[in-house]
Structure 1
Amino acid sequence: MKTILLINDDGVRSSGLSVLKQQLEKLGEVVVVAPKSEISGVGKAITSTRHVKMEEAQLKDGSKAYAIDGTPADAYLLAVNKVLNHAPDLVVAGINLGPNLGIDDFLNSGTLGAALEAAIHGVPAVAISYCKGQIDDQEADKSKITAAELELSATVAGKIVRYVLENGLPPNIDLISVNVPEAADCTKLKVTNLSYVGYGDLFIKEEKGYRIAQWKLSDYRDPDSATDVHVVKDEGCISLTPVRVRFQHNGKALRHMITAIVS
């Protein structure tokens, strides 16, 4: 039986985690290691300045999980080295309650951070995000998202996971980021590129300082029809973004600089 490691960044009690686990249980042994509470926006950060506690917990459906007071990337490392004691066949991250579109989200998302940690270690990963149109209050609005709303995202994720378990990821792909808009048509899936348009002005001024008070899909902008932002926001289609975790190292471009330094 294949082993699937399931992680998120919205917390172990998130409805997205329970719905996705139920779908994945049809495909293999699912082990859940996730943050105890929401820890969005931490990217691939790991905890290095304090102890990370891990304890048994229950998902909303009553099934067993491991909860940590660390990051999603911590969850991957602890799961592999302390719970499973081996690498899983696949890591699935999500369902993230909100979009993960474009380069800024890709690098900032804790959900994608778990997928990146897996990919760095050579484990195939799939991240799934539900693109809620607007979130005004992180805790209150996310708690209102129902299992029914997330069913399509979970079904799409299940089909992708089944394919990857049976066939592996396609060549030169380390992870797939999937974004499902509200009321999406399950037959309209498009392969996309990451948008490289960064965030606008997200912060508002309050008495205590500056805060990101809202998260709106309408704030994402990219006219390039090949990008995840355009496909999800302007076309209402499900976006599948393949990513290879390899930076380019253009050593030739530094030769003139080296010559100048040593001369």
Structure 2
Amino acid sequence: MKRGIQSLANGLDILDILVEADRPLGVTELATKLDMDKSTVYRLLSTLANRSYILQEPDTRRYQPSLKIVSHGRKIINDIQLRSVAKPFLKQLTHSTGESSNLAILAGVRVVYIDNEDSIASLNVQAEIGQVAPPHCTALGKALVIQYTADELRNLYKDYELRRFTSRTITTIDELVAHLVTVKERGYAIDQEECYPGVSCLAAPIYDHNNKVVAATGISGPSIRMTAERIVELAPSVIEAAREISRKLGHRS
């Protein structure tokens, strides 16, 4: 375990040096800076290159950081911006509906909650920041995959099953594809006890300036309050919040 941790630390040290350097560096120079054996440095560089975190110049054989690091950094910045833009609308949603509001993004086949605003009702539904959930049985998840074609959905789930959580859970790609047609037509997604018994949710997609779904926002509450009739009543508020956040992100419908 200690050796594994030390290898990770050494790899991160290499990344730090390459990012801060004003030119590509070779194995010998890195080994000197790190006071490490050249063969060890080479193995670490090979691992980082295989994972596309660094690039090797074909002529000089020296290494430099790849744009993958920039991409990760940009995503973190975008998520921070997204939370900042969306926060007032989450608060307004909770205030106007009385239910907890959430903001989520898609990471692979997982919905990741990145912000929320809890309801003050004695009986409410709360999601923690960082919590993950499956897309196929959550309103936020359905809103996030709304732009996917049938083939793209099949590719997304090629290594995963649509797990059944309750008797109402969608468990096949064909069912999900058909369900998303309805979601697209009405502009919002619902989850009526498909993931958790007694919990119903409503969500709408958030678009960026490229007309790409980058997040979703919605509300969650106990099914005793979030009836089918009330979901229809609350849908315009959720759709409007998603539209306003999208507009702030540069989207033009």
Structure 3
Amino acid sequence: MGYDFHKNRTVYFEHQRLSTQDYIIPFIEKHFRIDETLRVLEIGCGEGGVTKAFVEQGCICTAVELSKNKFEKASQMLDEEIQKKRIELINKNIYDPEFYSQFKNKFDLIILKDVIEHIIDQKKLLGYLYTFLRTDGIIFFSFPPWQMPFGGHQQMCKSILKKTPWFHLLPTPLYKYTLKIMGESKGVQNGLIANKKTGISIESFESYINQIKYRVVEKKFYLFNPIYKFKFNLKPKEQLQLISLFPYLRNFLTTCVYYLVKAPAGN
């Protein structure tokens, strides 16, 4: 499948399900029991592979997706679970007042997998999320740090740029020009330029959660992202301790981070 894994959304769905089953759920379960009593909210669920893994653990899930196309694909992929009322699938903006009033303080666990790096006002989102948590609820985040080799999502390119690490770190004018002369479509250009505006570093993320006073329960950095096991047949590997001692080196060589956080005290 290699760099073309995004083209087959059914395969992508299965990659997400397996990665969640094998790595995300065990990471969370070290601190938080996952069973049929749990109410889970996934924000930016895409085709629904992550949500599917939690339903398989017995959880009752609400999955939110803003993209109409992805929502329709998730409706197909999760049809059986939706019919059994194990999943409520919603095509809506979470800032919608109706969504807020319906789901305030309703969830034990909120999941954002590979979502926050696409959000424009990340601090606003982080300060809003915990309003959906029940007492002692918890939030899981994973994202590719901006400086990592493919942090710009350039794997979406059609040209050789899709295999060009760190290309997204070029100054914006040169980045735009290179995308254009390499023949990338206008849609790809716009998407990658948007990613350049919203990409998030480890330092930025930790600064935001510290400002909001989230409590970090655990974090884990990966040299090789667990999803690479399914995409590239690469065995997942945690970041080397020596590299972790040097933040700026770490930032360029960490392909994925996991964070588990609790809401600010008193909320």
Practice prompt. Figure out for me which of the structures 1, 2, 3 the number 0.97 belongs to, where Cα Rg over 2.2 N^0.38 Å, for residues 84-235 alone was derived from the coordinates.
Written response: 2
Practice prompt. Give the label, chosen from 1, 2, 3, of the structure having the highest value of mean count of other Cβ atoms within 10 Å over residues 108-115.
Written response: 1
Response to the item:
Re log10 I(q)/I(0) by the Debye sum over Cα atoms at q = 0.17 Å⁻¹: value -1.32 computed from one entry in 1, 2, 3; matching entry is structure 1
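Throughout, read-outs are computed from the coordinates displayed, never taken from laboratory work. Keep in mind it's a predicted model, so treat the numbers as computed, not measured. Cβ atoms are built from the backbone, for glycine too; each structure is taken alone.
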